[in-house]
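J.: Below you'll find the structures, each written out as structure tokens.
Bear in mind that the values in this text are calculations on the coordinates, not laboratory data. Because the structure is a prediction, the values reported are computed rather than measured. Cβ atoms are built from the backbone, for glycine too; each structure is taken alone.
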Structure 1
Amino acid sequence: MNDSLKRTPLVDEHVKLGARMVDFGGWYMPVQYSGLVEEHTTVRQKVGLFDVSHMGEIRVTGTEAEAFLDYITVNDVTKLTDGQAHYTVLPNENGGIIDDLLIYRFSRENYLLVVNASTQDNDLAWIQKHAADFKVTVVSESDQTGQIAVQGPLAQQVLQRLTPADLTEVAYYHFTETRVDDIPALVSRTGYTGEDGFECYVPAEETVRLWRRLLEEGKDEGIQPAGLGARDTLRLEARMHLYGNDMNDTITPLEAGLGWVTKLKKASDFVGKAALVAQKKEKVKRKLVGFEMVDRGIARHDYPVVDGEGNQIGVVTSGTHAPTLKKAIGLAYVPSEMSKPETAIHIKIRNKVAAARVVKGPFYKRS
């Protein structure tokens with residue numbers, strides 16, 4: 001392996017389990033173990049285990065922590081209660097998305113931000129720069145933290161046997177501080193798969209022990225480790241965004257379909273608000289849409305969306321064959337007038353133009 005790649009505490013475990021390892025945004029990560037479709041199906045039907053220790057954790061504390069986070073993100077931090085988390089976006093002055101993230105509230109003066117692996121250094125620098133104007137302390141906890149995601153319809157069944165916390169009391173996008181196999185842990189009912197499940201944050205040095213224990217405990221439920229390949233197909237079926245593909249710092253949350261977390265009417269001002277208000281007033285010119293292929297073929301990242309004459313009018317940001325749905329799906333930016341469900345679009349796949357149609361909502365939604 002390339003010694004310059006970053007490693008999570010679980011790298012040796014992945015290698016022992018026969019995972020195919022790849023460079024993922026500068027991290028040495030497992031792309032698959034037994035096979036993408038098998039891992040994907042296990043998460044949909046049973047329970048799967050993901051190493052997400054590459055994600056970044058940033059602690060923000062202080063008397064002005066709430067006001068500070070409300071200023072640097074688009075969602076309304078003042079609406080959070082203790083033990084609750086929400087999804088939000090870190091915007092730049094132009095309204096572009098620096099990163100998407102989760103914010104966990106422990107108290108009005110204590111929050112944990114969970115950011116993407118590839119952007120965590122830039123995020124930290126951006127947050128620290130703006131923190132100078134507020135009475136807050138910003139500290140990275142990434143190196144001290146391991147994170148394991150337990151996802152699937154049997155996730156609660158497996159995890160419950162290892163913790164004294166009543167997991168039925170942990171609502172979606174809420175968390176509890178407890179112990180898992182006697183390891184101190186933050187357990188949140190969150191995930192990136194479209195299934196029920198939990199993300200467990202533990203001390204980095206305890207990550208291997210918890211990983212092994214979960215694999216042992218979940219044997220009767222058919223638990224399997226899952227890699228980045230299945231993580232990507234699962235999140236795309238649930239129509240969850242991937243930073244770097246479906247959004248970046250030149251795309252605004254209004255264009256990316258994240259208006260639902262962009263609170264333009266919240267009481268406080270925030271970074272990029274003026275640009276976003278102006279964009280909404282002038283009307284968004286491009287929008288991220290979900291699509292299904294009508295013709296044969298799989299549309300991949302960066303494939304052109306074209307009009308009837310073959311002129312490029314948009315671009316595919318994510319695309320795959322969906323194992324659960326048995327069809328080809330994807331996300332693409334198109335002109336706003338072409339964003340309505342059932343609108344016909346065309347995608348250039350290699351040298352052929354294939355028909356597709358815009359669809360509403362997530363491609364897959366659990367019962």
Structure 2
Amino acid sequence: MNLFNSGYILSNKRFGWIDYDRGISIILVTYRHCYEGMENSGMKMHDYPILEYLNYFLFGFRMPLFFIASGIFVGGSLRKRGLGAYSKNRVQTILYPLLVWGIIQISLQILFSAHTNSSMSVRNYLDLLIDPRTTGQFWYLNALFCVGILYSFLKVKAKMQLWHQILLGLALYFFGAYLRTTPVYIGFAMDICKFYFFFALGDAVSGYIMSEKAAKTFTSWKFVVPMLIAFFSIQYIFTDINLDRGSDYFVENNMPFFFLLVAVVGCTVSMIVSFSLKRYQAAPFLRVVGYNSVHIYCMQIIAMSVTRLFLTKILHVENIPLIFGISLLCGVMIPMIFYNICLRLNMWWLFTLKKPEEEINYLSSMKTSNA
């Protein structure tokens with residue numbers, strides 16, 4: 001695990017449950033992207049109902065979870081750094097990797113278009129900013145950056161109170177839901193509308209979620225059992241509706257009230273699992289994965305596409321579950337390995353404009369102690 005700089009991550013005093021939470025989220029995202037990539041490449045994923053069912057079942061809450069987790073820290077960051085430093089940090093750690101890895105991925109997709117299932121063109125470089133949904137997974141980084149900047153500006157400059165932010169988030173959420181029923185499309189702003197509320201919700205619960213009381217509540221069986229029952233019941237209904245309609249986006253796009261319930265309950269259960277793992281110090285590698293969630297998100301499509309092509313074109317593997325399992329594993333592991341190689345080669349600038357001084361110093365101290 002030294003290959004992933006796990007010693008630094010696990011000894012870090014930051015809130016460990018957040019890393020666990022992001023680890024869960026990024027694995028669910030990777031599952032989705034792996035399944036979708038194989039399906040788009042012409043593989044008969046419907047012949048494997050368990051893989052298909054899990055793709056639907058795990059779909060509803062994973063992205064709202066990222067926005068809630070980010071919103072939890074916005075208040076503290078603004079108090080500590082101020083709006084200017086907070087905004088600069090968002091540019092360095094979110095907008096910058098979006099542009100770098102978006103350009104790299106689109107360039108590779110154009111270059112190897114004959115061997116992939118993408119149809120990218122030069123115009124898609126601009127879409128990274130104005131219509132990121134057309135570029136694949138990079139819409140998330142675009143939305144996270146825009147939502148964070150807008151929310152913090154309104155919080156600091158407009159002095160908008162928390163309950164105003166919640167109301168604004170709900171208004172935007174239902175306005176976006178209405179737009180999805182019409183021909184009107186407003187590009188990147190569609191995702192701002194969809195996820196602003198979840199960012200605000202994260203800020204709203206931050207005071208409680210950071211307290212010791214939260215850890216006790218989220219690991220208490222009096223809370224855990226009913227939430228688990230609610231989660232599996234709601235996810236079963238959610239999955240059944242989407243499967244019946246033949247679209248994993250049906251509930252999200254057509255049943256906004258129910259999707260809110262799916263997202264909030266799903267995020268709560270993910271936090272329950274995260275707090276429990278932190279309490280018992282279980283599955284530490286999941287925390288390492290969560291710490292690297294942005295690095296994984298940036299290059300997982302590249303890693304899985306290369307893996308899939310290598311397995312099918314070079315090794316001539318035809319077993320779909322085997323291809324899926326190896327691609328999923330590589331989609332998580334390769335970006336982590338690559339990022340840590342970049343740290344050692346002083347190429348951290350591929351992922352951020354903010355030099356990770358603490359990580360680099362830790363690696364240097366480890367080299368010195370092993371010398």
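J.: One of 1, 2 was used to compute helix-only ellipticity at 222 nm (-39500 (n - 2.57) for each DSSP H run of 4 or more, over all residues; to 500), and the answer was -5500. Which one was it?
T.: Considering all the candidates, the number was obtained from 1.
J.: I have 14.0 for mean count of other Cβ atoms within 10 Å over residues 242-249, calculated from one of the structures 1, 2. Which structure is it?
T.: Answer for the origin of the read-out: 2.
J.: Here is a follow-up. Work out relative contact order in percent (Cα under 8 Å, 6 or more apart) for each of structures 1, 2, then name the structure with the largest result.
T.: 2
J.: Related question: Hey, log10 I(q)/I(0) by the Debye sum over Cα atoms at q = 0.07, 0.10, 0.15 Å⁻¹ derived from one of 1, 2 reads -0.31, -0.65, -1.40; which structure?
T.: The read-out was computed on structure 1.
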